[in-house]
Structure I
Amino acid sequence: MANKERPDEVRAQEIVEGRIGQSLKHWDKNGEADYISIDEKSLALEVTRLTGPERKVARAAVQSSWGDDAFSVDLQRCWSVFVPDTQPGLKNIVVRMLPHLVELERRGVDKFFDQEAAVEARFGGPNQEVYRGLLNLGVSLASSIDHAAEGDHVHAVHIGLTGGGSSSGSDRALELVEEEVRSRPDNIKKLALAETEKNHLFFWLDFDTDFEVARPLQSAPPEFADRFGTPSRAPRVEHPVTDLWIVHVAGHGWHWDGAFWNAFSFD
């Protein structure tokens, strides 16, 4: 009996099929790679997730009152918001955050970056008060999410927990993913056993992934930070991996196709 597909595996299959224009079928019957091409020769796909289990306690505090997503009819869009996992008052942080996000929307602001906001909050500017409120809550980054393709729905605040540190950029994120690849020999073994021409390794990032890894992909890169584009070098991953996918659940991803990095977004 085949192992049951997880929702994140199905979504990864859809993304890969849509990007490369090739159909795949579920292949993991007894520990094999998750998907394989219809001809069982040209391509295999293995899907995994890079998350931070040490954040479970902090996320439980957020979940205790609102759950992962705090819904509000006052919001015009969904928001992805990052705060440190050591921030005091996580149990009601979404309640305190919502008025500030609603005010950002009213002012036509769809992104918040703590470094820029701190300058305006200190030296004055049109958004200094709302920026100060988010800074006091420990918000490092907030970005509205355009889900227009999904139709009308009640919008939500998606909380991501960080370690409180900063992100060095895309090359550092890639380096940490490479370390994760080396620590997971089972994924490499499954692809090798498929004996296909192309072998795709797909990493999901989520709102509990370490901030240094997730930051370049959890929203569109800020205009002032070129270091958050695609990595500047090829990934250093061992044979037989030919293609590497690094994709955040917020809707942004990178695909190394063996020659170039390709950035993409999805709904």
Structure II
Amino acid sequence: MLPWSLWCEPGDVILTCITERLGFVPHAALHVGTFYVSSFVASMLARRGIVSDKSDKEFKSAIYVGWHVPNIVACGPFGLASLRVACRLLWSGDSVQRFGALDTINDLEIVEACVWFGTYLVCDSILAVAHRLGDRELLLHHSIFAAVCVVMFRGCTAPFVGAALVAQELSTPFLNSFQVLRAYLGLSSVVTQAAFALFALSFYAVRVCLNSVMTYIFLREVYASFVGPPGASSLVYSRAEQLVLAVVLSGGWVLQCYWARMILKNLLKAGKGTKTE
């Protein structure tokens, strides 16, 4: 599912792949390299008179355009790898497989996907701060995900939760493609509209449907851990960690539902021919 041989070795936990194998290095190089190369290309296009629509002020900056490209390149491969693991654990996995220790041999690609995702999160945050991109909402979003990564990477357990969370990034390439196309081609372009349609479909599939199922199953497991008899839950996390994850995942689910409502409103407006938000 990943576009090249895995950098992690069978049996590696996430932190081992990061600290000993230096598995984050190729992903960081890809992210940073893609960012600066695409920024340079955008700058050259601007010099030739090919610039974004004036209504999108941010996209006048070549750096801002380049900021979107690593998301388009990276999120698809590790999102697909994570979706494969999440679907397998959902349909055929039991509680131990979903919430116990990660199988670092048969599901090695989720280790690689988590390393790639963590690298993507750090690189995106550093570039956003260094070049004054994004806003406080973005930094808050990345900080929350970073906190979840610290808990999950350290324990390397609950693979279903990790896979479902990372799989949500499958919608990111379509969102960033739509934003770039809207800036350069406008909303009237069929290509731009197709990108938005693909974004909406992927968003509802992974960020609403899959996320809702994962959050419900996890909360059910947490409930069994607190009120059930010994051994009722397969969660390895401490009770404090379970509560933190329960709050964060529930809050994330509410936020995704809010965005889903906004997407639906824009789809309805587009159907009526009115201006979208």
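All of the numbers you see were taken from the coordinates with simple rules; none came from a lab. Bear in mind that the values here come from a model prediction, so they are computed numbers and not experimental data. Cβ atoms are built from the backbone, for glycine too; each structure is taken alone.
For the reader, a short list of remarks on this structure follows.
- Structure from which 2.5 was derived, distance in nm of label points 7 Å out along Cα→Cβ at positions 177 and 193, options I, II: I
- With Cα extents along the principal axes in Å derived as 60, 38, 34, matching label from I, II: I
- Given -9000 for helix-only ellipticity at 222 nm (-39500 (n - 2.57) for each DSSP H run of 4 or more, over all residues; to 500), calculated: source structure among I, II: I
- When mean count of other Cβ atoms within 10 Å over residues 105-112 is computed for each of I, II, the one that comes out at 21.4 is II.
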